[in-house]
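Input: structures, listed below.
FYI, it's all coordinate maths here, none of it is from the lab. Just so it is clear, the model here is predicted, and its values are computed rather than measured. Cβ atoms are built from the backbone, for glycine too; each structure is taken alone.
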Structure P
Amino acid sequence: MMENERALCPHRRACGGCQLQNLSYAEQLGHKQRQVIGLLGRFGHVEEIWGMEEPWHYRNKVHAAFALDRRRQIVSGIYQSSSHAVVPVDSCLIEDELADRIIVAIRGMLRPFKLQAYDERSGTGWLRHVLVRRGFTSGQVMVVLVAASPIFKNQKPFLAKLLSDFPEITTVVLNVNDRFGSMLLGPKSKTLYGNGYIEDELCKLKFRISPSSFYQINPLQTEKLYAEAIRLAGLTGKETVLDAYCGVGTIGLCAASQAGQVIGVEVNADAVKDAIVNARLNGIKNAWFTAGDAGQFMEGMVAEGRRPDVVFMDPPRAGSDEKFLRSLLRTAPERIVYVSCNPVTMQRDLTMLVKGGYRVRHIQPVDMFPHTEHVESVVKLIRQ
C-alpha cells in the first residue's frame, strides 16, 4: 500500500489523534524538525531528526474505551480529542494490529456472555476500557480488562473463549476502576490468567511490564533514543549516575554496564518494584532503585557530601517543576542528559538550567510518534 493511500484514515477527522496524517512522512519530519529548531535552536545546533523506515503500527500499547452509542449499541475505540466522546475504531494505522483484533473480539463477546459496556451518563454497565500491551521482541501479550466492578459474570467461559481465539495472550488482568474521571486504571488489580505481567527486551536487556508500568510505546525508536542518551552521557565505567524519573529502570539499567553505579528514583512505587525485578532479571548488581522525590533525594546526597556525576532525566509531558530543577542545580552534576517528549516544556526547563550555569552541547530530535504532533528530543548539558 502506498504511503498516501495509508494516510487516508477514515477516523482521522473525528479522532484527531494523528494530526499530521495529511502530510507525507517526509513532510512530517520536516515539520517536526522546524518545530524543534524554533523552540530549542536558541541553545545550539539541532541535529537532523531520526525518522522511521516503516512508520505504521508501531504502538505496542493499545487502549480502547468502551461505551454505548445513542442506539444502546456497544462501541469501542478512541476518545475524540479534548472530549469523552468515543470514536468507534476497529483498526488504527499506528496501533499494533493483533491488539486491535483482540479488542474487537472482546467487544463482540460482551453481549453473548451477558456483559455490558459502561455508560458514564447513567453509571451503569461493567466494562470501561481494554488495555493491550505486546512485547515487541518477546511477542508476549497482556490484556487488561478495566471494569467498574470486581464481579465478572461468566468469567471462566469468557476467558476460555478469548484464550482459544487468541493463543498469543499470555496474561489477563482485571482492573477495577469505579471512580468518575479520565483515569484509565483503578487502584486494584487481579490476575485472572498468567503472571499478571509480560516481559520484553530493550537494548539487549529484559524488562518486566505490569499493567501500570511506564514503558515506551515505540520500541524501535526507543532503542535509538536510549543508545544516544547513553552515548551523550560520556560514561567511562567510574561515574555515579542518577536516573531521575526512572520508571521501570530502562535508561539506568541500559547505562549500568558503562557506569560505576546507577541510582534510580521514581515516585511510582509499583514502577520501582518492577525496576528492582528488572535489575535482578539481568544480573545487574551496580544499580539500585528507591521510591521518592528525585529532587529531595538529590538534596540528601548534597547534605551527605555526595553528588552524581551524570543525571538522566526523562520527565512527563509537563516537564520538570522548578523545585526539582533548583535541586538539580544545587547538586551540580558534571553532565545532564535530558530526554523529553515535549519541546515546549523542555525549552522552559533548559532556560533555567542554562541560567544556572549549564551549557547545551547536543540536541537530537527523534520521531517516536509518527503521524502525530509529538516529537521526542534528547539534549546533553555540561556544567560550565
Structure Q
Amino acid sequence: MSGPAPAPADSEWRVGWRIVASMALANGTGISLLFFTFSMFLLPIAAELNLSRGEIGLVQALIITAAIGAPVLGRITDKLGFRPVFIFATLALGAIELGQSRLVDDLPSLALSVALAGLIGGGATAVLLTRPVNAHFRRYRGIALGLVAAGSSVATMIVPPFLHHVIETEGWRQGFVLLATIACVVGMPLVLLLLPRGVATVPRGPLASGLGAEPSRPFLKERDFWLLVGANILAALSISGTISQLSPMVQDERLSAQTAAFGLSLFAFGQLGGKLFGGFALDRFDPRRVAVLMTLLPATGFLLFLLDTGTAWPVLLACVLIGVLQGAEVDIFAYFVARRFDLAQYGTVFGALHGFGWLGTAAGITLFGFTFDLFGSYEPIQLGAVLLLAFSTLLFLPIRLRNEV
C-alpha cells in the first residue's frame, strides 16, 4: 500500500515556512547557542576555579559524549516523534545550564556538566531539528535545511554582546542563567507555538523506503551509509580541528591578533554563506556534485594557508573558504540521509552518522594541537587536511539517491 502523495512543490511553503521558522528558532536558542558561546566563559571560569588553559581544554574534549547522545536521541525521536524529545532535550539543557551556574565549583563538576551537555546536545541539534524539515519538504528541502542551520549563525551574531555584558557585570554564573532562560522561557514556547502539529509524522511507502519500492535493509549493512560515515569523519576532522586553532593558525602566518579576530568573523561569514548557498544548490543540482564542490572549497583554503606569503588577504580568504564547509556540512549529510534511506528511521540513521562525525571532531581538535606542539607549525596537519578532504570527495560520488516527485 503506497503512502500519501507528496504535496505539490509550490505548496510546500504554505505550512513549511512555519516548520523552517520554528526549527531555525530552536537551533538559535538551544544547545547550539551554548556550543558557540562557551568560549566566552573559559577565562572567567579558569580564573575563579584556578584552572589552567590545558585543564579547560581537556574539559572541552568531553563534548565527545555527543557521539553517544546523537544515535540514542535519534532513535528515540523515531519512536516518539519530535515534540516530546524536543521538550525533554530543552528542559534538560536548561537544567544543565542552571547547574553550571550554581553547582560548578571545581574541575570534576565542570567536566560533568560539559559531558552532560554533549550527551544531550549530540542529538538535540542537527538530528532532531532536521527531521520535521525532511518529513515535509521535497522540492525545497535543501534551502529549508540551510535556513534552519542559519538560525544558530544569526543567534550567534545577536546574543554574544548581551551575554558579554551579563558576564562582565554579574559574573559568568549569571551568563549560564541567561542561556537557560533563552532556551526554556523564550525559545521552547515560541517553537511549540509556531510548529504545526503532525509535521513530524514521516510518510511511509515507496518514497520512504529506500531506493524505489525495494524493501529497505538495515542501514548498517548499506555501503552508502559507510561512505557517508567516511566522508563525515574526514570533514569533521579537518574542519573542527581548524575551528579549535583558527586564531593561532592565522597569527602563525605572521599576522596580528587583530587580523586573527577579523579572520574569525570572516569564517562565520563563510559559514553562513555555506549554509544558504549549499541548501540552494542541493535543490537544483546533483547533490553529489554539490557535496564535492563544497568540500573542495575548504581544501583550497588550506592550500592558501600553506602559501605562507606573510600577507593577509590569502589567509583571510582561506578563513572564508574553510567556513563554507562547516556551514554546509549539516545540510549536505541531512539531505543525503533523507534522499537515500527510509525516512521513518531518519533519526536513527542520521543520529548514527552524526555520532561518528563527533569522533572526527574530537580527533581533529586533538591532532591540530599536537601537530603544532610536535613540529612548531600547523603546516603538516594543513597538508593532511587537503589530502583528507580531497579523498572525502571521492566517497560522495558512488552514493545512490532515490528520485522524489
TODO: Consider the structures P, Q: one of them gives 1.13 for Cα Rg over 2.2 N^0.38 Å, for residues 128-223 alone as calculated from the coordinates. Say which.
DONE: P
Open item on the list: With relative contact order in percent (Cα under 8 Å, 6 or more apart) coming out at 15, pick the structure among P, Q it was computed from.
Closed with: P
Open item on the list: If FRET efficiency 1/(1 + (r/R0)^6) of positions 256 and 328 (r between Cβ atoms, R0 = 35 Å, to 0.05) computes to 0.95, which of P, Q did it come from?
Closed with: P
Task: helix-only ellipticity at 222 nm (-39500 (n - 2.57) for each DSSP H run of 4 or more, over all residues; to 500) from the coordinates reads -9000; which among P, Q - done: P
Task: distance in nm of label points 7 Å out along Cα→Cβ at positions 56 and 240 - structure with the largest value, from P, Q - done: P
TODO: Assuming 5.2 is distance in nm of label points 7 Å out along Cα→Cβ at positions 48 and 112 as calculated from a single structure, say which of P, Q it is.
DONE: P
Task: Origin of the value 141, where volume of the Cα convex hull per residue in Å³ was derived from one of P, Q - done: P
